[in-house]
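Visitor: Below, each structure is written out as structure tokens.
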Structure I
């Protein structure tokens, strides 16, 4: 039986297709009535599944990384992992402006689900895409470039439009980062000085279980000299894991204690050669407009006694707004509220409606690849109708219209 990364889902697809050439991708897609792209399986719902259909895994395609130094872009295959790309870029003097908390996932999968890193002025990973190639349901290879009519709809596509084979990503000059952790931030400081805390470093993450009297940890990833104080929090005396309070050692985490290092060895929380996060877990994530941060925190703190027994850690991050239709940051800056749960799925799923109801007044959006309860609405996702029209145009017979797509796109 084929399972996802967390092991909480057994795939219902009947087979996995593994093309070796771009032509085979086109042929397989055109010949398959029901199909979904499959990446590193780091999704916790059925986004990559199609009951009775097929999954297509393009990790066997021979694709090269092509850096255009003059344009400051790189062309990569969709199945390339960020952790494989980053050292190559760094060796050539380039970087990506942002990375997610773990480098293990494919670029196509991360982009398709609106995955992000952190930083008040850093956009999500999909915003680096300047060109994208995908094979649509008719077996045709189509390319979209930033500025094209449908580009903003194609990039974050939840696997509903086709199989992404290649992408061009914008680059910036390589840079160094120092990572420092602070323990025990007073809640009042997070509520009243949130802007200042987010401005304290290039990338900022706060970890809590929503029930403790203080915020457990704040991770500052700084370009230049790091802060030595943080509104009453204490500098950590040793390396920390996000789930440190649950007794998880920091062995698989990127280096801390202010030691400078390349961007790709500090912006992620976890190292490529190790099990990311805790391994045996479930995940959910919700996004609210930045202006509602303090209200959202208070709403979740009211649920703290119910959240704490089920959560390994919960992370607070920020993402700069973008114009990509199905991006969680479409239309404005967002605060991300991430939950890494114990693998107790029935209990977690019973709690999710309460979390979503508390966050509903703020126009909450859920991460496409993680566990959530209520289907997205056109009110919370204003571009959902445009994406639906695009989907119908590119996939009129529903080759990629899996139960997930039908349930969440319409």
Structure II
């Protein structure tokens, strides 16, 4: 099948970074304040131990109603020897403004704490970084030091008292997840007893690892197909298999196949997911041809979805532009529409604005806290809507975050596969 060769301008795969455009609402925690008052009243060391026992029982972060419709969310770290502790919360932490992400130590104790006032709709992943040396001062005008930022991230650890760990990649370090009471439900994620399970097999296609999900049962014909990028992210705690099993069993999508393509190492991912014509041709040609020879898959583009997140979301949108005759639906979560940066930023949005409308349906979402990305995604949404594309659009209270994308993937599949096409 012919795929249009559309080459982006030369650019970079390094995303822009502007300072967070708003301050965080750092507030005192009622529970930590009560502990401080008890210690000031000559309470013994048993008060601190009782505090940690309570934190372990409740799980962290501590979530306290602020009495005004929001919540005080308190992150905790137990460490008697750290010189500083940094909270790495997805799209709250700004490496140009770390003062608002530095945890405070309760004097004379091993209790490090930091509390934000947050709306009940918020969900995020986070890690916590204890440091042996204090951080040097920095401000919004400090030039980006990405090597220093990477070193800080490398020092971060999973919150041992958090009850919702999430591994972005199999074998990788776990994130911790906080979801406040009004955060969007993710009802399709967890395994359910009695739900038949599909199968996942691992293959190599043209040097790329592909994880193929097939629904349970026999006698399937013309299965809808989802080509999902960054496949390794979805193979474990991303919950692809359990999500598909639940959606199919619940009748929200028809039995469908998923071809989850691993992104490989950083140079390979940067090349493939940077609007590369060769990779788009691989997805629309070699991959679907290979899979169609093995399983009973549809060739209807209206039931063939290309899906991705971040650079993968950008590439899903790009592939739909290059191969609309093969992919009639695109599921794009937090697509990196800043690519390729500089004067050519939002190049793909411009291509869609200038091109004739294609037979592609869309599910598009972005986190409202993605301060570098939410405006470009909204502009892309407006271009698609203005051109008359069928579009489902969502913004969630969160960041550039697998903890949020897991739920959005299910909603996108329901929107694109679970109802009659216009």
Structure III
């Protein structure tokens, strides 16, 4: 286990061309296949080396780092011992790191580093897969496109930006309903079922043929009226990414670099999976970045989507994105605009919310306590292998930092 000594200066890393893997110290490690990832069929060491080399699984486009990285200063008050109670059991930080297969954890309090740790050979230079954390980033780019006028608003029609979906079940669905995942289009998200819609989308991604993902989405039937039923769908995020691309005329990687990655001061290049060589980004997964830059993204969101006094997102977007959605029939759903509202009592009280990815990635944002936590892990299955609920630990971390003030 490698523990960073927080008292040391935090130095910026030189950007390297992601596609060429020049200078990346993990570049020669063995990796598994994408099918093994979704099947939960990687032995622990192979899972680690695969998750920090996902830009070798598919063609990926570079998201260029900033020439002026935003410093991550050391917090005056460092995180001390914590303990979380779950049922009759208690867990400290070491329990959490071990049981949940955590490979990296960073805690920002008031924008400064209060805790940072890496395991399994990872370090500040390690890029790690985001999986569905990418959904929250894609939805943020929709917000940016609304702010700059490329998208008229959440009530705009999907097919106005994604012509490939005209005449499909997405005809009549709004941009906002895509972000809520309330399109009413049928979808089975089961990762480990080879016959699910999620695996059909993955098969289209593996085929690496331009337009194949939207062909999958266009063939889906409608199950409910738009806006009346929430159904978690990675396919909806692929639609969201196509909305951004169609509206802005730019690929997601360049748009992310232009709007957030460079102006906010990300210190390392990221990489984003493509649906075909030189194609479009996979909006629902496959963004690979360093832990510190995931934390910076969380801080950007906590800052209200404002960079150096300039708003990148519409007014109120960051508050709205993490709140539960109310459907057309008045039902409240515990999902936001591709963010997860907190489900524990402390997180609900603070209106905290998270970006979450399978196999153990999280970006936790607590606006009431000014805390951001980014986490990576190498859990053996897509879901159901977190003995300790990360949010309970994040609550304990937040409480400890607040008490220490």
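Where a number appears in this text, it was derived from the coordinates with a stated rule and is not lab data. Fair warning: this is a prediction, and the values are worked out from it, not measured in the lab. Cβ atoms are built from the backbone, for glycine too; each structure is taken alone.
Visitor: Please state which of the structures I, II, III yields 1.9 when distance in nm of label points 7 Å out along Cα→Cβ at positions 193 and 225 is computed from it.
Guide: Derived from the structure labelled I.
Visitor: Let me ask another. Comparing mean count of other Cβ atoms within 10 Å over residues 177-184 across I, II, III, which structure shows the greatest value?
Guide: Structure III gives the largest value of mean count of other Cβ atoms within 10 Å over residues 177-184 among I, II, III.
Visitor: A value of 16 was computed for percent of Cα pairs over 26 Å apart, for residues 217-328 alone; which of I, II, III is the source structure?
Guide: Matching structure: II.
Visitor: Let me ask something additional. Ranked by distance in nm of label points 7 Å out along Cα→Cβ at positions 121 and 353, which of I, II, III sits at the highest value?
Guide: Between I, II, III, the highest calculated value is found for I.
Visitor: Let me ask something additional. Tell me which of I, II, III gives 1.7 when you compute distance in nm of label points 7 Å out along Cα→Cβ at positions 25 and 57.
Guide: I
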